[in-house]
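Please find the structures below.
Bear in mind these aren't lab numbers, they're just calculated from the coordinates by the rules spelled out. Computed from a predicted structure; not experimentally measured. Cβ atoms are built from the backbone, for glycine too; each structure is taken alone.
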Structure P
Amino acid sequence: MDIASSTTSPPPVDDAKPADPVDKAAARGATRPGDKIFLGFSRGSGIALLAIMAAIAVFLTYRTTLALADNTGNFLTTFEWDPAGASTGGKPYFGIAVLVFGTVVSSLIALVIAVPVAIGIALFISHYAPRKLATPIAYVIDLLAAVPSIVYGLWGALVVAPNLTGLYSWLDDYFGWTGIFEYNGGAPRSLMTVGILLAIMILPIITNVSREVFLQVPKMHEEAALALGATRWEVIRMSVLPFGRSGIISASMLGLGRALGETIAVATVLSPSFLINASVLDYGGGTFAQNIASKFNEASEYGQDALIASGLILFIITLLVNGAARLIIARRKEYSGANA
């Protein structure tokens with residue numbers, strides 16, 4: 001008897017992939033009126049947002065060209081702000097060098113102070129604190145983001161600034177030799193004060209984003225580290241922080257975007273002048289938003305064009321910062337929270 005002939009041949013394999021029930025449901029839903037309306041509304045919202053951003057860019061660019069046409073100074077390197085030409089015989093003479101310096105320095109000070117504190121709070125809420133304690137702390141952090149800027153500004157001017165003299169004197173005693181922390185007395189309404197206030201304002205943003213990133217760390221990674229005998233800190237150092245590195249950077253960039261554009265709080269605390277001091281503890285300097293807010297009402301039409309020109313630079317810087325944050329997020333797909 002032929003064994004080969006008696007063996008039952010296997011049934012033919014159908015290479016056609018069975019239809020996915022989800023795909024069928026999506027195909028049916030695509031023809032429903034509600035889905036069409038929602039798709040059109042979503043698409044229209046996205047297009048409207050792009051149109052608004054383009055309109056803002058066109059407006060700022062147009063007014064900037066009007067301002068720069070008669071400017072006798074170098075817009076990027078001039079250390080004075082005199083669109084009326086009071087010191088140049090009626091010829092406009094202004095630039096943004098001091099504003100760039102003040103905006104960047106105060107924002108960097110805010111980041112240096114806020115990022116370590118925010119990461120510590122986020123780790124405490126996500127990995128150390130019991131649920132009964134973590135929930136109210138997270139709620140308080142969320143409430144800090146809802147406090148109006150003017151409240152921060154008044155609190156900074158009336159409470160924070162008058163009580164910084166001792167800290168500034170201590171920094172001058174031990175680090176004044178660097179020139180950066182040299183303090184010559186007087187009211188502490190400097191870029192350092194602005195940086196401290198901005199750090200408090202951006203703390204909720206960085207904390208909330210970092211907390212969500214840390215909560216998305218795959219539990220298997222943490223449990224594997226614990227099974228190998230790692231301590232709580234070693235688990236955080238080997239599993240949590242590497243996973244959340246891009247999220248922390250993105251949160252910091254979002255906080256930087258908030259610090260760059262802050263207006264009322266900075267205008268309330270800072271004692272501005274168009275001088276660049278090596279020390280961040282002495283008065284002087286200014287920011288884009290503060291300069292626009294303090295001078296716009298009193299400016300002539302040409303002076304307003306000059307302020308709008310500085311606003312264009314701030315607009316570009318903010319777009320670059322937030323765009324960089326989005327690129328950093330996109331580099332790591334696991335930031336989306338898939339724990340598979």
Structure Q
Amino acid sequence: MTEDRLLFPGLQGQEKAKTLLRRVTESRRLAHAYLFRGPDGVGKRLCAYLFGAFLNCLEPTGNGACGRCLSCRKYLSGNHPDFIVVSPESGTIKIDRIRELCRSLSYPPYESAMRIVVMEDVHLLRTEAANSLLKTLEEPPAQNLLILTAESSRTVLPTILSRCQIIPFYGLNDEQVKQVLQDKEPVLSEEEVRTLVLMAAGSPGLALRLRREGIVSLWQEVLTVLSGQVDEASRISAVLCCAERLAELKEHLVVLFDLLQIWVRDGLLAQQQAGVTAAVDGARARLNAIDRARQRLARNCNRSLVCETLLFDLQATVPGVSFKVHH
């Protein structure tokens with residue numbers, strides 16, 4: 001991580017959050033606790049990191065931490081003793097971890113003006129763990145700042161909400177997602193970036209996680225099967241194999257359904273521009289097949305069968321329609 005990575009412009013989008021945080025630092029009226037709330041993977045933790053570095057920087061600038069002082073160098077190396085991150089373990093933040101944290105905050109920071117504590121995904125806090133945190137959250141010991149993060153679609157306990165100043169975060173536009181992906185993974189090809197932007201739904205963090213889980217390569221396999229690039233003898237086994245891999249995606253399967261809808265619509269647009277009049281009927285049939293698959297999935301039907309049926313339906317011959325791969 002380079003010096004300029006401690007500047008607020010290094011965080012793509014989130015102009016409202018950055019403006020609010022700049023104002024509170026300029027006014028020197030910090031709240032005792034903040035809740036960064038927004039979609040998963042849009043920069044909440046990065047912003048907490050940048051804000052912490054800014055508050056403890058020995059030579060702060062108007063755009064964030066200087067990146068050169070002793071405090072900044074420790075942030076950049078990942079070894080700052082007064083920057084603490086508490087993350088969920090096995091889907092929750094345990095009460096013992098909360099108690100340990102609260103005890104440690106009674107001691108002054110090791111070397112900085114402010115100890116920054118980032119507690120991730122507080123929507124996962126169970127009631128007993130949240131109750132253990134409340135007193136510290138309402139009146140943290142001096143020289144401690146708590147930054148909590150939560151996904152906007154998940155419920156946060158009212159007792160937590162009432163004790164924090166909420167900083168809203170939002171999904172990014174396609175260009176911002178593209179920039180984050182290229183910064184994080186410069187080895188990505190243009191084709192991979194385009195696919196990941198479609199998958200991201202405004203969340204570069206989600207896109208990168210999907211890539212790590214092999215969903216980009218699976219999507220390419222789906223397109224190969226549906227576009228008739230598999231020989232006749234191997235077609236059925238290819239569909240069955242592809243369907244099995246789709247079924248294993250679990251909660252990410254809906255991402256592939258979204259991509260399939262985009263693919264069908266892109267194909268329809270291309271054929272209409274080429275003057276293929278029968279394209280509408282074929283596209284409608286394929287979109288209906290995707291909708292049926294969504295409905296069956298919602299009814300907890302067998303995932304493998306849902307995926308097999310969908311792929312066979314999409315691959316079925318529709319008079320006058322022959323879709324090609326559109327990257």
Structure R
Amino acid sequence: MATTTPETPDIGERRRPSTSTGRAGDRIFIGLSRGSGITLLVIMAAIAVFLTYRAAQAISQDSANFFTTFEWNPAGTPPVFGIAVLAFGTIVSSVIAMAIALPVAIGIALFISHYAPRKLAKPLAYVVDLLAAVPSIIYGLWGAIFLVPYLAGLNSWLDQYLGWTYIFDRSSDGLARNLFTVGILLAIMILPIITNVTREVFLQVPKMHEEAALALGATRWEVVRMAVLPFGRSGIISASMLGLGRALGETMAVAVVLSPSFLISGHLLDPGGGTFAQNIAAKFNEADGYGRDALIASGLVLFVITLLVNGAARMIIARRKEYSGANS
């Protein structure tokens with residue numbers, strides 16, 4: 001008599017979690033997670049629709065000069081500003097902040113996670129966490145009262161020795177209320193954000209990777225270069241995007257420090273400049289109906305810039321994922 005053996009299910013099928021049948025807690029968690037994701041998408045879509053609708057009303061009044069003119073005034077009444085100038089100031093100040101903050105943040109994160117003794121690493125990490133909790137208006141007041149006066153000497157030194165680069169050529173004397181000062185202030189503000197995320201990523205590096213490198217005779221720096229940094233590359237990019245997002249959208253600190261003007265100048269040490277967030281905060285009260293729509297239109301440009309930056313970061317992470325030590 002022939003006997004038949006039941007077919008053994010595939011291992012992948014046996015290990016695949018079931019979403020239809022399972023414990024109630026699992027179903028509730030899956031539902032809440034899915035609902036949270038959908039809610040976030042709905043909120044983002046609602047913000048985009050609101051900005052687009054209100055901006056279209058202002059752009060329709062003067063669409064030809066929206067990006068080209070330095071004094072866009074579709075309503076014929078205050079406020080008057082230039083989209084190109086605001087885009088230039090926002091991007092330049094954020095690039096300066098990232099150029100200063102990113103290498104310093106990586107260095108601090110490496111020191112806390114791999115170099116500092118435990119008795120020193122914990123208090124230092126706690127201080128960095130406290131810096132992230134300081135309100136932006138406090139940074140702005142500190143920058144206006146302390147940073148601006150004391151940067152006058154640095155500006156003079158840069159003009160004297162690096163003025164030939166054109167970027168640090170100062171055409172007019174005055175207080176350091178310029179994009180360079182704003183970039184330094186933003187670098188200080190985003191430094192704890194990038195440091196905290198990067199530090200946590202470095203602490204997740206598998207110990208086996210580090211021990212294997214040490215067993216092969218690698219120095220501590222070679223361990224960091226061959227095991228820690230490749231593993232944390234995607235985390236560093238994500239931390240950088242978080243910091244860049246705050247730098248792009250920072251309002252009060254920039255409004256307190258910057259002396260706004262509507263001229264594009266490659267001389268970073270000259271007073272003046274402007275950013276989207278600072279301009280909206282400074283001119284919202286004086287604006288009428290169409291003026292507020294114009295300010296919202298500038299907010300739409302900032303919204304699009306932020307989405308493009310984050311999308312580019314996600315593409316970089318996706319392309320570099322196969323080279324990360326996390327997959328080893």
Worksheet item: Among the shown structures P, Q, R, from which was the value 2.0 of distance in nm of label points 7 Å out along Cα→Cβ at positions 105 and 265 calculated?
Response: P
Worksheet entry | distance in nm of label points 7 Å out along Cα→Cβ at positions 129 and 289 from the coordinates reads 5.1; which among P, Q, R | R
Worksheet item: Computing distance in nm of label points 7 Å out along Cα→Cβ at positions 121 and 297 gives 3.2 for which of P, Q, R?
Response: P
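For which of P, Q, R does semi-axes √(5λ) of the Cα gyration tensor in Å, calculated from the coordinates, equal 51, 31, 18?
It was calculated from structure P.
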Item to complete: Please state which of the structures P, Q, R yields 18 when relative contact order in percent (Cα under 8 Å, 6 or more apart) is computed from it.
Response: Q
